[in-house]
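S.K.: The data blocks that follow each hold one structure.
Just so it is clear, none of the values below were taken in a lab; they were calculated from the coordinates. On a predicted model such as this, the values are computed, not experimentally measured, just so you know.
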Structure 1
Amino acid sequence: MSLTPYCLTTEELSCFIKIELQNSIIDDENFLAPILKNWHSWNQEIICLATVFSQYLEKKLRENDDAVNILDDIFALPENKSGLWVTIEGFGEEFVKYFLDNLRNPKISIEDDLNYLREQFGEHNY
């Protein structure tokens, strides 16, 4: 059985960190509730593109927040959450050039477009 991939957007990453690392309460109406339920049930792979994650950490640094602690907590997830993890994934320079020249959908944001492509790769839909 393979896990269904799901790429977090910047907003979703912020919400994920509040819920999973800072123990904020999630209500059933939250847009991440079904994703997190599937993740905890080992049916969902949560992916965060390295660019989204680095932008989030940079924002936290500008806000004088403890970005190093957040980074440590993300990489400690398997130990702290019974083996659950978040895949931090980057695309290489050549892929990004190819994406911009050949695959880019100008009707949506680059972040949404890259997340969509990564989910398609995870499901082997190319």
Structure 2
Amino acid sequence: MGMETAAQACGRLLVALETLVAQEAASVRSGDYATLGRLQTRAEPLIRFLGAHAVAVEEAGLRDRVARWLKCRQENGRRLQAAMAQTTARIEELGAGRSRLTRMAPVYGRASRAAPQFRMIG
């Protein structure tokens, strides 16, 4: 068995990247951001290799597959940004609610202490 050419290595690594991007999409959809981070970390050296061997990618006829992979990765990024925006908005809503409660608590606290207490005399 001979040594793998750069074009063959690019093809093999692109298969791995296609698998990783599908797993990334599933992680984004399920909100599993810890796994998403690990998947992206695993993809980094593969992406660097393909970038460093762009000529081999071209020679192997992988340009269209790389473009499809990149489009999927960008879609995952858009979905992640949307999820982050929703989370940020929810955090802001919770913060506003907490602020209202903090402002209202003293008012209700005084009112409840000032209210007359009724006891049954028997």
Structure 3
Amino acid sequence: MDDTLPIFEPVEDLPTITDSELHRLLFRPVDPDIERAEQACRSGDTDRATRYIEQLQHLCTPVESLQICLLGAIESETHGLVRMLLCTGVPISPLVIKLALQHNSQSVLSMFVELGWDINQEEA
């Protein structure tokens, strides 16, 4: 029996991706309606996003499913959409907070506090 270990060639470093890109890859919406709403939020198209989100609410889509829309609205810095989604009940998750911090969006973070986020609460 040969006790020598195989020799492997080093692999190149993998490209880094942001948390929001990772979330989008892992939790890509299965529902095409949610995907359309998320694209509208990411592009900053308030009218189209609002229309899609209202349709999803009419269909009783769980607000948790709209988390990806909130990420898109934060990325596009569309504060009206951020407020609308939060007022709809989309939760303020650690990923959403991290994205707002990465974008240095004081207005979004202030909105979180205004709508009940405890800035001193430790992450679970």
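S.K.: State the single structure among 1, 2, 3 that was used to calculate semi-axes √(5λ) of the Cα gyration tensor in Å, giving 35, 19, 14.
M.R.: The value was obtained from structure 3.
S.K.: For the read-out helix-only ellipticity at 222 nm (-39500 (n - 2.57) for each DSSP H run of 4 or more, over all residues; to 500), a value of -13000 was computed from one structure; give its label from 1, 2, 3.
M.R.: Numbers: 1: -13000; 2: -30000; 3: -16500.
So the calculation was done on 1.
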